[in-house]
Each structure stands twice: as C-alpha cells, then as structure tokens.
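Take a look at these structures.
Where a number appears in this text, it was derived from the coordinates with a stated rule and is not lab data. What you see is a predicted model; the values in this text were computed from it and never measured. Cβ atoms are built from the backbone, for glycine too; each structure is taken alone.
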Structure 1
Amino acid sequence: MAKKSRVRLKGKLRRYLTASIWLGIVLAAVNVFVFTVSREAGAVLAVFTAAYLIVTLLLYSNARAILLNELVSFATEYGQIQKTLLRQLGLASALLDDTGRVIWTNQAFERIVHEDRGYRKSITALFPSVTADRLPTDDDEVRMNVDYENRNFSLRMRRIDLTEMAQNSDIIDEESYEGSLFAVYLYDETALNLALQEIDDQSLAVGLIYLDNYDEALESVEEVRRSLLIALIDRKINKYIASSGGIVKKIEKDKYFVVMPKKFCIDLCEARFDILEDVKTVNIGNEMAVTLSIGMGLDGLSYAQNYEFARSAIDLALGRGGDQAVVRKLDSTVYYGGKSQQIEKNTRVKARVKAHALEEIIEGKDNVLVMGHRQGDADSFGSAVGIYRIATALEHRAQIVVNEMTSSIRPLLELFDNNPEYEDDMVIDSAHAIDAVGPDTVLVVVDVNKPSITECPELLRMCKYIVVFDHHRQGTEVIENATLSYVEPYASSACEMVSEILQYIDGDVHIHPEEADSMYAGIMIDTNNFSSKTGVRTFEAAAYLRRNGADVTRVKKLFREDALEYKARADAVSQAEIYRGSFAISICDPDDDVESPTVIGAQAANELLNIKGIRASFVCTPWQGRIYVSARSIDEVNVQVIMEEFGGGGHMSEAGCQMENISATEAVAVLRDAIDRGIEEGRL
C-alpha cells in the first residue's frame, strides 16, 4: 500500500474524487457567514459541517486505496485481453525486428504459413520477395503482392519507431538508440483475384479473318469445283472458331468477323493459331494453297476500341505479307505465323492507281523532298533517284536527303557529282532539308516505313504531305497519317516498285542512264544478283530499266569491292559457328580502314546461306558503339520475327537489328537464346 499511496491521480478521476472535499470547504465558509446572522443556526450548521468533513475524508482515504487497487487490476487484465485479442484476431499479423526476423505472430498468421508460435526465422524464408531492402524506411506503408501455397496475398508493412520507448526506459541509452519494429499484415485476395480473372477471361475479344489469295486460289481450280473449295474453307474457319467458344460471321466473300471470350483467344495464342497451317491442307485440285490473315483485338477499354485494335492488327498482318496472325492489345502487339513468302500479284492495277495518286499529290505543290533510311544503300538511293525523276518530269523541284555517304552509295553518288544535267543541290543533308520545308512540301519516304530509322525523322513532323513506298514487312512502328502509302512485301526492292510507278506516270518520262543504273543497282543488290525474292515483275522492272539505258557491266563495275572488304567478309564466313546444326552465327570485326562494316556483315550473312544445311545466318558487326545484326534465311525460317524481339525488323528472309550496351560475344549468346526459344515455341 505504501507504493500505491505514492501514485498520483490526475484528470477527470482526480476531480471526481476531490469534489466532495471542495464542497466541504465551501460549506465551512457558508457556516462562518451563518454565524454572523444567527449564533444558534451557525452552531447547528457547524456540527453538520464537521460531521460532513469527517465522513468525506474517511471515505476519500478508504475509497482512494480501493480505487487504485481496482485500476491496477483492470490494467493488468486489460493488457491480457488485448494480447488475447491480437492473438485471436482474424487478420493475419506478425511483428519483425529491424533485420526482418519474425519475433511475434498471431494465430491467423500461423495458420497461413503452417508454423508454430515460436517461429523466429527471417520473413524472407516465408516470402522470398520480401527482402530486407524492401522493409519500410519511413512512416509510409509498404504494399506488395505475394503468393504462398497457390494463394494470393496483399502484404502490408508499417514501421514502428521505438525511440519514444527508449526515452522512458531505464536500461536503454536513448541517445544512441534508433531501433524500430515492423508490423506485417496479410490480406487474402485469392477469391478476389479469381473473380477478377473470371471477369477478364469473359471479356470480349474481336477478330477479323481475311483470305489472302482468294481470287488467285479460285483461278487455280476448275470452275465447277470452286464452290466446294469455298465451302471447305468456310467449314474449317467456322469449326475452328466454334471449338474456341466464339462466333464467326462471313461479311464478304473473303472476310470474316469473329467475337469470342478473351480466355479462348489466349488459348489460340498458345496454340500459335494452328489454323494458319491447317487451312493450307484444303486441296481439291487447286494449285495454290489458301492462306489466312488474322487480326485480333483485346484488352481495350471498350468493345469499339477492341474492334479498332482488330482492324489495325489485320492491316499489320496484310502489310507484313499475310499468312499470319497479329494480336493487338492496349500496350503490345504480338505476331504469329508468317512462315511463307507472300505471293506476287500478277496484276499491276495497284501500281497504276498509286502512280496516278502520286501525280495528284505532287501537282500544285511547291517542292518534293525524298529520303530513305539511315546509312542508305543502293535500293534506298536508287528508288529516291526514281522519285526525283518523277518530280522533275512533273516540273517540280526535287531534292534527295542523304546525311552520310556510305561505301554502298558512293559509286552511285559519283554518277551525279559534277554532272551538268543535275543541279548542285540535288543531294542535301538534313539541315538543308529542314530549311527547304514549306507549307506545300511533299515528303516521299522510300525503302523504309519505320520513322525512327529514316534519314531525318524531323521531316515527318514538319511536312503535311507524306508519301511512303516500301517493300519491307510492317512492324508495330509505322509512319502514321501518310497521304499515300504503298507497302508491298512481295516486291523484291523499292527500286522495283518505283520502276513500275514510272511506267504509269502521264507523259513519257525519260530516264537518264545514270538514273537507270542506280535503280538497276538497287534491284540487283537487294535480290543478291537476282537469286532471291525475284518474281516475274522483278525481271519486268529490270527489263524496263535496261531499255532505258541501264548497263549491267557498268553496274557490276560500280560495286566491285577492295581487298580489305573482301578479306573481312571471308574472315567472318570462315569463323562462323554452326549452332544446333542449321544456324550459322558469326562476328564480323573488320579493320578500321573498312568504311562500311555493316555492309560487309550483311554480305557475310548472305554468303553463309550457301553452306549446305544452313537454314538461317546471323552476323554481328560492332560499329560506332553498337552491334549491328544482319539476319538471313532462304525460306524455312522467318528471321524478321527473331529480329523484332530486339527492336529490329525487315523481311521474312532478310532482317536486322541494332543492340546497344552489349559486346559482340554477348550478342551471339543473346541470339542463341532467341533461337532456342523459337525452336521450343515452334516458331522456327
């Protein structure tokens, strides 16, 4: 009791206990006043006041001791109740020390992790993602998602500062103590995630299916059997979509509209849209196999947006040559298939239409700027020269944008240097091109449809009228808002396309021999001397150029290489590694005296295809702090898909990419991994 008597009360409880004493004091003061009025009344009140004070003091003294006893007992029992409540709390909780080691758990936490009450290991042992560096460093709550035994949890952590505790402690030196504890809470979100996943799985995916070669396939079969061919194709498509839980509606003779739950669309992606190969098996005597292009849109913010995704996806599939599926999402685009070359169109109607459209665009404008891709080659410069001739034939000023004179185009540029038939500023750099831009300037982009690798990307933002002529398969990054876009992956080169355009320009456009040589060189280089990607129209374009003065011998002399380049290419070929029996990988690292190492690397990749059994070749060329990868194949491997993994692109049989912050040896290792993944996923 001696210790308890030293306990000092305060607050409302103290005021409550001392109120009766203060009332007794007030009563004594009133008693003095009554004495002055009447002695008899004062005496009576004095006796009552004395009795009141004695009783009050006795009650206060006795009740205070009893009250303090009850308070101490209640505090002890209340602390025990709190401890029991925390132990039995339904929310899984734990307490960690400043190193992340578990020092206390409640029953709900123990049931989740299946550990006893005395568990004292690091929290990382239970949840590997909760490492020491992810513990809270301030008063802000840290949240993260963790998985444990096929269940999903939202884990939250708060820091508990122990500095104030140290200030009231007799055993801890508060000046040097900066300890803390961490409170951990687990919220089971398994059911919520399952519900959200179910909702997401049932969201709508929209698709479009086009028959790439409908007319050509029908022409290759007897007329009486054409309806049967169409019926078989319809049946395969309907059966395929129905088995995937979707609905398909034929909207035109060669077009289908598809809707299905997202879950089934994901299943089709995992199967890599095997209908692309299955539909090719339809054969009732048709000489040409039918191929499909599929565009799917999902994960949009609305049904209308999913449809727009599907439309852009089918445009990409067609622009990349068909026979493939493209899945467009809100933040990504994925490609499947594309293993066959696009079939060359026999008709030139499209070329004629594009030629007349180009005339209309140029007519009434001030000037024409023509540019290709960075580090231009014979095809980009040759096709630019063709557009230059079209513009001048229409009596408009034209200029070609070239920033760097590479060894690939130097022989061609020399044909126009100091040539009195051409203006001195026929070829300009980006700075002069930007100065030449006006409100009625037409920008023609040749041999490229990827804005970031054009000779001067700024021109795309400055020019109101943009025309694109390219033969590369389109990727995710394309030149948008083009006034005229003519992208044909079946064409061997941009020079072939421009040669056809030239033949349909109103009036007889006279081509100079230098221009014919440049365009012929572009076709020759891109087809590897007419040995790859050549069709009937390729030879027709070459014949047109020959009739207009192109000389084969003169062109070959222009592109003879020096001894250093020849030796560098030979070294790259001789050092090639044959990976997995059918993939040739090499490093081309020529001497500093070689002007265009990337060209040597591309030539070496072509040479490696001559090795028996090689399906694809990859040559890594270090230059200017980057690794330039040239990829080539004959017909079995789509190297464009591999290069797109690293931000590149190109054709099915010719593609490339650039890698930064990596060595040539590391690039080779990355290519091996990409080949392994492609084989495992069935893409190669």
Structure 2
Amino acid sequence: MSRSPHYDILFEPVTIGPVTAKNRFYQVPHCNGGGYRDPSAVAQMRKVKAEGGWGVVFTEQVEMHHSSEITPYIELRLWDDADIPMLARMADAIHEYDALAGIELTYPGINGPNLYSRETPIAPTALPVRTFTNDPVQARAMTKSDIRQLRQWHRTALKRARTAGYDLVCLYGAHGFGVIQHFLSTVTNHRTDEYGGSLENRSRLMRELVEDAIETVGDRCAISLRLSLQELIGGLGFSNEELRDLVAMHADLPDLWDLAQGSWEECSATSRFEEESAQEALVTGVKSLTSKPVVGVGRFTSPDTMVRQVKSGVLDLIGCARPSIADPFLPKKIETGHIEDIRECIGCNICVSGDMTCSISRCTQNPTFMEEWRKGWHPERINQKQSDAKVLVVGAGPAGLEAARALGMRGYEVTLAEAAETLGGRVTAESKLPGLSAWGRVRDYREYQLSQMPTVNVYLQSELSARDILDFGFEHVAIATGAHWRRDGVSRHHVKPMQDDGSLPVFTPDDLMAGKLPQGKVLLFDDDHYYMGSVLAELLVANNCQVELVTPSAYVSEWSLNTLEQGVIHQRLAELGVSITLNRALQQIHNKRVTTICSYTGKPADAVVDAVVQVTSRQANDGLYSQLQSLSAEWKDCGVQSVGLIGDASAPAPIAWAVYEGHRYAQELDSQSPADTVPFRRELAALSLDII
C-alpha cells in the first residue's frame, strides 16, 4: 500500500544549515527517565524512532557542565570527555536509519540546585532556585567573568557534541529550564548592565552563544535555538509579542527556530486540558519573520493536521515528543499508507511521570517504550509463537486487549472473552468522564488491530465460570478481569474498613461511571490521589451537586504533580466552585453526618451532607483466578498448561501498568526464565581504580 499524495508534503526534505532532514518529522528533545543511568536503553529507544521514519531524532536535555545540574532528575550529561562514548553510541544508532542526530545542550542555571555537584548555582540575578521541589538554595548573580566562562563552557561542549557525531545542536532556552530563557525573561533577569533591561540587552547572551556555536561547529552541525512562545508569570516574563520581536531582530541568527509553549506544564498539557495543536495561535506568523525553518509542537497525532500546519505556513517541521513515544513508527505508517495503524498518543503524560519520579518512563499506548534494549521489545515486531497452543484471554480491558493483540501478532490462536457488551473495560468507562475522551484510543487501536487478525476471535457478553474454562480445553489461560473500587474507605488513611453506620448513601467511582449519581451536598473523599477524584468532582458539579473534595494530602490529586497537571486541576476545581479541603481525612459516617479529622493533629469536625463518594482504592476481581487455582489438580486432564493473572486483576494500577502487563504476558508466554533472574538488562557503574 502506498501513501496518499495528500501527505507527500510531509516527506519533502528540509535544509537546516549545513545538513538536510529527509522529511518534516522532527522528534523534539524529550525526557525518558534513563539519562546517564541507562544510556544503552536510551540509545536503543532513539534508534527505534529513526527506524520508524523520523527525519530528526534528538536527545533529551544534556547537562553541558558540572556547575549546573538538576539532581535528583536523571538526564544525560556532557561534563567531560568521558561522557562522549555514551552520547556517540546514541548518535551512531540514530544514523543507522539515515536520520539526523540532534543533541540539546542545557545549562540549567537557576533551575539547577546542584545537589550532586555541590557547586554554587549561578544565574542572571541572585534569586532562589526555581525547581519542582522548592529546594532551599539560592543562585549567585553572574559576573561578566562568569558570562565569559559560560561561553567557553558552551564552546567546549559543542566540540564534544561534534566529536560524538551529532548533526544538530540545540541551545535550550524554553520551558523555563535554560540559561538563555533566564536572561530573556524579566522574571529571572533583573540586571541593569548590557545583559539586562531592554529586549536587545536581554537577548545579548543568546546571540553570543549562537554566534559562538556557529563559529565553533557550524561548518558541520546545524544550530537550533529552542525558545518559549510566551512566559507570563504575575505580569512579568517573556511574552509572545517579545518572541516575535526577538525573531525579527535576530531573524537569520540560528539555522532553525524551535518554538515551544512557556512552561513545561503548558507545553506538555494533558489531553484533559488541551486539544491537539493547542499552540498554533502562538506560533502562527512567526515563520514570516525569518528565512530559516521553524519547528513547533502540539501533540500532533493527525496526519491531516500536520499537513495543514505546513501548507498554511505555520511550521516547516512537525515537532513531536509524546506522539513519537506512543508510536515511534508514525512517519513510516503515514508513508506506507497505514494511517489506521497509528497508535495515537492519548495525552495522559504517564511518560512524563517516569522523568518526574526518576524512574524508567512508561507509555500507556506503547508498552515497549524504554524496553527496546532492556528486554529486546520492538513496537512493531515480536517473536513468533513457539508452539501451536491455543490461548484464552478472559476480560477485554486494557490488559486483556493488549495480551490478545500481542499474542495474535505472535501467531497464536486466541479467544478473547468479555462479559460486558463492549470492549475496553475501565478504559471505556473512564473515557466517558469529563476530559478523558482521548483515553478511548487505548481501546480503539487494539480493537481495530484485533479485527485484522484471523487467528483472534472476540466474544462479547461471555461471562465464564472456572468449569467453563476447563471444559474448553485451552492450553493457556490469562485472567484479565480487572478490579472494582472499594466502598469501605480502605486505602492509605484507612487500612481497615471505615466506621459507617449506613445512615448516608455511599457511592464509588464505579457507581458514578455507571450513571448512578448522588444529589445535593456531596463529600468526595479522595485517598487515591491521582486523577479520578478531581474528574468525578467535575462530573458531580455538572450534575448540579454542591461538592466538597476532602483529601489527607496537601495537594488535590497529588500524584498528578508527576503528570504536570496538578496546578491546572486545582485551578479547574476552584473555578467550578468545588470546596477543597486539604490535609483532612474522612474518619467516619454516623447519624446522617460525617466526621473528618486533621491529617496531622487528629482534631475532628462534623458536617452534614447528603451523600459520600469514596475515591480510595480498588480491589482486584481475582475470584475466577482463585477458583481455577482451587481446581489445579484437574488442569492436566483438561489440557491446561498455565493460568496467568494479569493487569488490575493481579494488582490495580494506572492503565499503562495494565497494558504493560498484558504485553509482558504475551511476550513471555513460552519463555522459561528462572524466577530469580533479573528479567531485563541494566548497566552498572564501573568501580574506580583509585582507592583512597
């Protein structure tokens, strides 16, 4: 199958300084939780992107000097020559598929607390460091000598990047993370010398660094400049108008303008709060101010939207981070006319949470992300089956759908049995909640893939007993029957059922998703701390309820700090009129009233409400699995070789965990790894030969 001519424009080459990208697909820098700790895993992940057809593939931010680093977060480093080999491995891997390799050099400045290096942070102005964890550290104001030294550090890093084999070097001044933006922004630049005040002065360091880069490596490497489209903080900051003035003032300075939204939270907003191409208004018209190419982002998943960006003169290159994670083969699928096979990003930001928790990143749609080297998984290929055994998957939620899909790819004959009338399980239910419609893509992608597999049969409204399963005679059985929300309050605050005399109606998320909604004044107790509590609060407000959200945490939806949406969640609820009570827990329900207590002092307070919604924890639906285990003596006679428990039925977690478990089940069905063997590759630090 060949692509539609409508998409030909996306495959035109683009000249960027001394290099040429083979097409307009540009994987912008993005984090992954691996960094310097897992360089081979990161290199293989980028290699798969190049294999998938991306014309440009970038690293994440690379700390270019030891005097500014962002511990505890794990990014790449280019502090000295010893860091070159790991970066060269990545560049070489990207080049294997004729993609340009890009490196993003970063000097964090006021974002660098230097908890590892113990160096004193330096910044345009002496201010507290601006970090996610509000570290109690301040930066020293740069002297002219510091600025000269900073320029020299950049030149040294540029030479190392060239030695490592990179074709593009990005100087990072976006998202509030790079020293270039710190000089441009009136939030962080209060200087009165030639580096402060007017836009011309505030952009002086930017010009000097770009000119130094062109002089140092510009004969072979393209120089891109990554800037924020706007940054408005309390009436200060770098505005979109200033960005346009800046581009006009320095029109042909870099080889490419890379434009992103102000903060990382704004630029990588979740689909709950921003649609595809949300930054279009801020970038439209910038291209007319320069003869150099422009790249921008917008969680692009639609090829038609991409074409429109180019044809309307908004962008020259289609920048993607999260869509390139969800489907590394997105360009190749457009090129070969297989658009219906694209795994569209759902905009949940689980990928971001890996970086924020200093762990290996995950993707809800793509369970192979960051497992390309560690486990040898590939997003489009999988080992063929090792036997003619037949597999029964019970439950068509995210785990069951992915297990059936991956098993079908392996060539197994699979039967997928679902008790409900529709596929998707919790995905289908949750995608109907406010702002979560894009999450339905988890189901839609897999449902379509299964429909194309002749060896997979899907049966709806097929609730099975343990005896049914044994009588069918399948060699392998995977139980993916999901989980349900608890009604008794057990979670983190209550580890035993909460005191409840039954005098008030109590609802769970399952009730609300099934259309059973309370009326009047509702206390929503959120001891889950992710998205569910806040989403249900929105649903209740839409149902004309008066809502008080009570949580033992100091934040609404605390874990969503890791998906960069906690602030906007709180703002949304406050604007909707939800009463937010932090640092309190629901203690008991009695006499048609509730008692809450302070999380710290235990001081109680009573309130009168009409209903309670418990958003606490979920309980695995593992009864069918337990029944099968009780009949294990009959397995052999029935031809059953294995019974597995996967996804929420094993241990409830976010959807990405369930998809991963389903994929892992399929990958490992016929493997024989010893239980005490680490099931993935890892890299260990070498001991120094120097002993004090």
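Name the one structure among 1, 2 that distance in nm of label points 7 Å out along Cα→Cβ at positions 388 and 516 of 1.8 was derived from. Write out the running numbers ahead of the final one.
Values: 1: 1.8; 2: 4.9.
Structure 1 accounts for this read-out.
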Self-check item: Given 26.8, 86 for Rg and Dmax of the Cα atoms in Å, calculated: source structure among 1, 2
Solution: 2
Quiz item: Hey, helix-only ellipticity at 222 nm (-39500 (n - 2.57) for each DSSP H run of 4 or more, over all residues; to 500) derived from one of 1, 2 reads -13500; which structure?
Solution: 1
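Upon calculation of relative contact order in percent (Cα under 8 Å, 6 or more apart) from the atomic coordinates, which of the structures 1, 2 produces 12? Mind dumping the intermediate values first?
On the way: 1: 7; 2: 12.
It traces back to 2.
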